[in-house]
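Just so it is clear, none of the values below were taken in a lab; they were calculated from the coordinates. The structure displayed is predicted, hence computed values, not measured ones. Cβ atoms are built from the backbone, for glycine too; each structure is taken alone.
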Structure P
Amino acid sequence: MHIVERALIFAAEAHQGAFRKQTTIPYILHPAEVCAIATTMTQDPEILAAALLHDVAEDTEYSLEDIRRIFGSRIADLVEADTEKSYPDQKKSKTWQKRKEDSLAVLKDSSDIAVKILWLSDKLSSLRGIYARYVEVGDAVWKSFNQQNPEKQYWYYSTVLKYVSVLKEYPVYDEYRTLLRRIFRSKQAEGSK
């Protein structure tokens, strides 16, 4: 069986029963979308497998070591580059800033184009979901997040865009930038006053 198919099956089983924030959408659709976005920039099967597995260590009972054992070091290293450090003794809302700063430092310091592809794919999928909910409920969209301050969310997503600018030749980079503007238009205007 192809490694991407194996990763899809593994991710589907790992995320079974999980749903996206405040929706009835099965969680596995997010990693599948991340993989689909990644295919617009690469056909590397290990990057595509990592896209499917990117949230497994962060959100399921499986660890990075499980991914390393089953899928190999490169895929595990890519997943690790997109996995937030956890602070299990503290509420996620209290550690949001630190977790994002830690993660952004990994992205900024990485010269691996595969890491950039994975991050752009993951965060574009998230922005698509946020935008769909934003169109429905406006600023109430932030109530389902650990960080409910839209200015902080803008800081995070705009910093990601800056750190993946090496990918600006791809249409998905432009889509990301457009969604960022649409979701945070009023926040940008407030910040420029």
Structure Q
Amino acid sequence: MKPLFNLALIAAMDAPAFAEPVKLTPADPQPTDLTPGLAVSYAYGAGGRTLAEAEQKLRDATPGTPLVGLSYLDGSDGENTLTATKAHKVAAAISGYIRFDTAGTFDIDFFSNDGLQASIGGQEVVLFDGVHSCEPAGVTQVEVSSPGWYALEATYFQRKGSACLMMDWNVGGEMEPVPDAVFGH
């Protein structure tokens, strides 16, 4: 009689996965005259349950007040989302650069309420779709080949309730908020 399960396969499925760090590509050429913060454009309206819906709405986006960084803590219901003029049903297209002062392999994590997709140095580093409370998306390990500026692009949406958008990193021994001073556009 044949065994019903391959025990080696079952053991492999229970083993932890060790993903390779995401290799980021520095901006080329390196920008020289950046304004602090990140550029943002907003779209408003009904719906807003997925990143696909947010991207569709952002086709008609209008520029907003730049973000100072990515440290927007979970506020109270009714407070405007990020620098938008509304609290609910907001989609944001965020762009600019993040500066890494040293080369190395670092952990990064994003917190969002609601959906977020972001790329750094041409590589997706977070995909946290759907409606949810302010939660971590999960740590991603990134490999920075050289100090300098790396392009950052993100799509974010907030449906209703409170909103948050934050980024943490471990570039000096422990996870901490990414300082506003390392963002430019």
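A few notes on this one:
- Structure from which -2000 was derived, helix-only ellipticity at 222 nm (-39500 (n - 2.57) for each DSSP H run of 4 or more, over all residues; to 500), options P, Q: Q
- Per relative contact order in percent (Cα under 8 Å, 6 or more apart), the highest-valued of structures P, Q: Q
- semi-axes √(5λ) of the Cα gyration tensor in Å from the coordinates reads 26, 19, 17; which among P, Q: P
- Source structure (of P, Q) for distance in nm of label points 7 Å out along Cα→Cβ at positions 44 and 92, computed value 2.9: P
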